[in-house]
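S.K.: Heads up, there are several structures right after this.
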Structure I
Amino acid sequence: MRFIASLVIGVLLTVGLAHAQDAAYRFEPGKAYKYIIEQTNLQMQEMPGQTITVNSELTMSVTYTLVETLENGNLKLQATINNALMINESPQGTQSIGADMAGKSVIFEMTGNGQMVEVDSSIREIDSEGVGLLIGATSVFPRLDARKIAGGGSWTTEEADTTGEGEGSIIEETTREYTLKGKKSVEGYDCVEIALESEAEREGKMIRGDQELMVKGTRNGKATMMYAAAEGLLVMFDAEMSMDQIIVVPASNMRIPITGTQVVKVEYVGE
């Protein structure tokens, strides 16, 4: 499994403070935030004359710390893997990944609402097939709008994200529908329960060596999250997603349908 993402100087500080106050995620300096991430994946790929099935299971403990809050309100965070184990089962056999990732970390930047901005390029220096686990650890915080949560009810967002760069980029347009379901006490925190449904369309191009691959597909999901508004803390997140896409190899006009399902659970377990 591959976790296959100018302000005028005179008003910069004011805008930064406003973003910090409106941020859904508020990490305290010097505090460690430990999460357990569990994930299962099933993917089926139709090749000429055969169906390739890949199963994977992941359990990972990750600690997040705040490096700094930037002037524009974005958060620079460090994600450090405490331990990780991912087991892949495919026609090539069973493979275990993650045993050598304990203690490895990456610095990344995201907005206070959970949108990924950048992953530090130093991650390229990590010599391990488990580096994809660190990439996954930078993307566990769902997008949230603190002002909408405070207002109650439900709301819808439409956003477009681009992954890759240059000729090899994929655009994903996503519609997300949020609904507040009420309040619950979870692990000692007063939480708002938020239901999320999402629909996404993705299209673009991947470059693999000297080969060009065209990608088009959809991704749908449902999730429930427990969010402690007073602390700006994600306490729990459960999601189920499905994916249906086609990869076309123009050089040979080969079409490769791929379908998949994914179940994710993220749980805050303290410092």
Structure II
Amino acid sequence: MRRSILPVLLLLAGAMGCFAKNYTVPYTTQTITLDGVANEAAWGAASVGGGDFVAHDSGVPGSLSTQQTTFKALWDDTNLYIYVETQDASPVFDVNLTTNNQTLSFSKDDFEFFLDPISSRNSEPNPTHKYQLVIFPQTDATGQMSNPPTAFKWVAAGNTEFPFPPTSWPSGVNIQVAMVPVSSPAGYAAELAIPWSVFDVVLVNTEPFNLPPANGDTWSVQVCRLHDSGNNTAASKWNPTSTGGFRTKPWGLWTFTGKPAPTSARDWQVLE
């Protein structure tokens, strides 16, 4: 009897947001080309996260299992790299998107990320201390991609819930992003390079942390997908929380690993 109950309890705990999912971000020494296609060998070495996104409001899978979202992440001394892909045969984005940080309706399709470099704050009751990043493609008057992989980002950061966003992310314009349609299964994907140097908003960085990260450092992260829906019933997120939408913590945890230890410099003349 106990064996049959345990999986149910774990499922309920996940739906209620009682734990945080975990993802390991491996270090890479390879060059990543930002073209929206994760075809470098480095991406092949990164594990796939997601595939089990839950509903935006309820925190349970619901009908989302047929149009799932997955992601991968890598890092080096300069950037955090993210690749995210979703299944959607008929995406509809906001119309006439042509610049970074453009006004969005937040009711059409996009990818959204929430990041907190200090994971000890992951139990906060409100979504304070956050960087928010929304990825959207260049679009035409019908809300379709018009010039892939050209894409843009909307950025916000701050340490309070309202007003939202409390401040802009000043260096967020340095983030590089590409976005392309995907044919099999039908959907779209985005590839990002986020320089460590952009994490400079004082309202978020209230405690010291490593930039770039050190091996073993953990950030709290939420990966989200907004879908064309006026009431967010088709929006989804990686880490389950029962209420409050995307910004509600806890988010998932990303742990940075794999950076080679520095080698000790030796004077070759001493060995002669």
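Read-outs: derived from the displayed coordinates by stated rules, not from any lab. What you are looking at is a predicted structure, and each value in this text was computed from that prediction instead of being measured. Cβ atoms are built from the backbone, for glycine too; each structure is taken alone.
S.K.: A value of 3.2 was derived for distance in nm of label points 7 Å out along Cα→Cβ at positions 43 and 179; which structure in I, II was it taken from?
M.R.: I
S.K.: Here is a follow-up. Of the structures labelled I, II, one was used to calculate Rg/Rh (Cα atoms, Kirkwood Rh), for residues 99-258 alone, giving 1.02. Name it.
M.R.: That value comes from structure I.
S.K.: Looking at structures I, II, which one was mean count of other Cβ atoms within 10 Å over residues 115-122 calculated from, given that it came out as 13.9?
M.R.: Attributed to the structure labelled I.
S.K.: Work out mean count of other Cβ atoms within 10 Å over residues 51-58 for each of structures I, II, then name the structure with the largest result.
M.R.: II
S.K.: Assuming 0.20 is FRET efficiency 1/(1 + (r/R0)^6) of positions 139 and 243 (r between Cβ atoms, R0 = 25 Å, to 0.05) as calculated from a single structure, say which of I, II it is.
M.R.: II
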